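Every read-out reported here was derived from the displayed coordinates using simple, explicitly stated rules and does not represent laboratory data. None of these values were measured; they are calculated from a predicted model.
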Structure 1
């Protein structure tokens, strides 16, 4: 059986096909930037811009590497992990065990954060806002009707992003301050901030920032799902939950392999656009936090995190600006929660399908809804337990999802591209679609950097 690969776009038509990256970008930006990046800017200033740039740049190669594999094979990152040599399903079992708990904490952290923003606008009981968000998102995700809601949320998200870019431009640091922020230096926690946040360790702010800058482990997996949905290359008409058609890949003609290579170029543009937008907006949140909250000695924390963060807009547009920030931030966080409930059930369903074959015999919608119910229950519990401590929960989710498995993910992606992929193609076809050596260089660097954090920094942080 021969794969039917569409002709890849060329020239300006490439930009018209950008789509999976925009979904990836919207999820990456909404998760930690509103709280974590602004808070880090307030506490440590612009001296940690290097952490944002380095973290996003190296994760870009992980997400792009997984997406490139999906374009070439038509299967997602979890199925790629399952093909890595070693004991049966050993990588997927690791992912399943870690992500099962990480997903619950990360999703719960966003629900708690959104609830705090709602509570700051409407005088309701402490955890009520978080529960309302959890119920609303659960109903929408269960129904699967996102289109109209996404249009509304996109409008609000554009408002907050437009506002934060404008503010960052008006308070942009001097040339020397900007250049200093690119140096690999670790700023000290100032005395006023240490009293407010209860510690003097700058890594307790830097690591969560790097964890959710450009998303965590799950975000890189989800990008392969968005590429599947976009039908790039061998992903055309396949959808989630299906391993690659290996016989078809083995018998692929050289002409078809050339088309696949064209689709690889398409995904390069798609992923690069998402990464550039994410990096610019993340730096804007950091700069705004440093210039406005840092100079006024305000560190967002506890139940007052929304009110403190709103000072960024209040300083420019008064009380209405502050209210608008809280409203748009709440909407952005709800949007992130919807993206999470679109991605994590897919990830866990893939892992269960591989490790527990009987689960895979259920209809995909049933698998998806089983995890929706699970996450709804964990949301209710976590919001009740940590509802007024959203920063603590968000930082924990950022470390667990963004750093714990990331070095291994870089290594597994490297193996997928250079060990697994050659075995799925004929030698002649692989010579056409083989990845550039830069993938190997930057995936190894990602493994070393995030591995260092996991071994030498996270134990002291936890």
Structure 2
């Protein structure tokens, strides 16, 4: 049977009724507004009217012989999380359907409680970790340097008018001052130039020669284990102790071939805008011994740097942290020095890296290899109250379907909001390592490393890993 539309009511009749009810509605609104103003004290909140003084509360003696029952202890609002060890059988049962996904290819996986032995191990041996390696780099840097550590970029004067811009390995040194409220510390070339101009003008100097010093870091600026195309493909910048905006050219479309030289040129431009002329060519050379410091800017605290590096999977930031850790541990701010320092530091914390192969700090090297257990061990340490200096490793992990590299993942998934994890992606590799709260409120630690993914399955592999983590979120383990 064909459906018939309902006839519409004549509009004129409703207009006449509304007109008759209008006075009544106005009176109701008037009284309602007065009641709201009295109840919520809107005169005081909005117009500054003095509130009426509260009447004194009368003191009433208790009635003789009256006995009141004791106030019972309220029940907790939420059921406390289980304190015992999760069930390996329950974990395996929850993950079995997702582990059969062919998009996962060759999988290495570990699931464990916040402390103690794993409750599930899937696959054996080493796997390419991709960017989950940043978890190890971040933890080692925090343990060695401390969460409050900062990195300084300076300008020194040798003689009357010879300036040297000295790189201090600040991964987030900017060209221009940050704008907007709540901006991070002003570690910028522009701020350095302003300080330098004030010093020079106070001494009557209007022209200088300029050089720059990158000697804090040593060795190659690109890892020998990286493809030569990484810079031209806009994957990473050359790693140096001095750069601006991480060596990314204005507009973000390319990487500077020589980030230090570019930073020095920008610094010279800021000096010129301040009325200080730079004469001659700007060259790289070590700062003279005994040079006087004329300007200094310091980075954000290391805890904030780590959180940002993990949140967005910052390759440049991770490599700088690796170099800085190498400097502190063995005196070598290089790829090799950083890798050795990460291994030494974490091994000292009880993480088994005896079989691992580490060549950089970011996981960009296709020769990096880790057991999944090493990632779980570091996350357990960072979650432990016994190692508070490592806590930024956990707080820096992206939240599923919310921020960082997980902002566009876990959509319509039971894992959204319940998973915090570091992502990892290289050609043929996808990884996910982090923490998840299960259906009973227990926090589980996991690491899933998928290698040898076929080209046709590469787009689907991250979703397959997300499904594994989401299965843990729904598990009553």
Structure 3
């Protein structure tokens, strides 16, 4: 992606710069008569979330996204589409192709900032050189709600947990069952968290605990989720029980999940559970699928999954309908003799973010798990007196006949980090209509892209 951007810049004779992290800035002079206007920075990220349905044969390292048109929407066949943030990148590439003398667009000097690794924890912005930009007003093109302009975002931190596990021999007369829950809609753990969609990991854990109350069982495997910023859509486990209890355990799993499916039917109508026989595990190694955990380890793992927070923890007192603080139990897996879990904590209030992270750490300590923090990033405090915001609102109303709704977002935007690196940077964020990002249901409303492009061009002209 970076090489492609640099090739486009070279083809059009545009200067480019990059920092040690790999972030790229392409410099475009102002159009005729606007060369002396203040510099405007535009920013998008080059990477995308790689999610696919389990029944789709697709390798993100090799295969091209297969886009599909569905009425006014563009989506992809069984995978994420990459409109987050591909639409912003496309707009900036289009601006690079506008000739300064063409008369097609009047704009001042532009710095087009393409950052890397946003989805993996905003690491590109975190390593952004403080010397890379000269402009002090920034248009972030990574928002996903047409008709809105964002002026603030949540900060976040990931808390990793590691619970040591022990193995025990599997006695004769034991049976193994493979359990899998799927069909949950998932979504972005920030912008979709208020929709109260089911967390496949926690709900599988709930079904297993209900079965544990019916008959003695042990875990041999527990896994689910794929990314810190995606609500888990699928999870699976292998359990061991006495052969005489096989039907009782299966019935308990099915019964509890029937109650779960009824609870989440409005938001996850396709949620389902599958229970089938599995090869009997061995007790030689716990980090392989043939390892069986002892009873104490199995119980602690299920208790930990049940206790960890997920979902909205607090709403904002200042901005109506804004989630202030949330948690996403994002992933669990077994590796090197331990159950590893990751909880993604978000909040627009730094003190609340730290408090929730400490709560996750306290729960882990009670279960005997170790913890680590990673990917800590700041939020972006709204500035409703922004000159940039005032100019954008006027353009939006003139071009589209309505005022934009001014909002903050419960997700990490790179603007929080960029603003910290460049004090005094005036920033807003906007974009077309993108729905269900970070899931294979991701789609972009095609007509909204034209409107987004029109407002972007008019804003650049107004700022020049």
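Tabulated results
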| quantity | calculated |
| --- | --- |
| Relative contact order in percent (Cα under 8 Å, 6 or more apart) derived as 37 - corresponding label from 1, 2, 3 | 1 |
| Of the structures 1, 2, 3, the one that 22.3 was derived from, the read-out being Kirkwood radius over Cα pairs in Å | 1 |
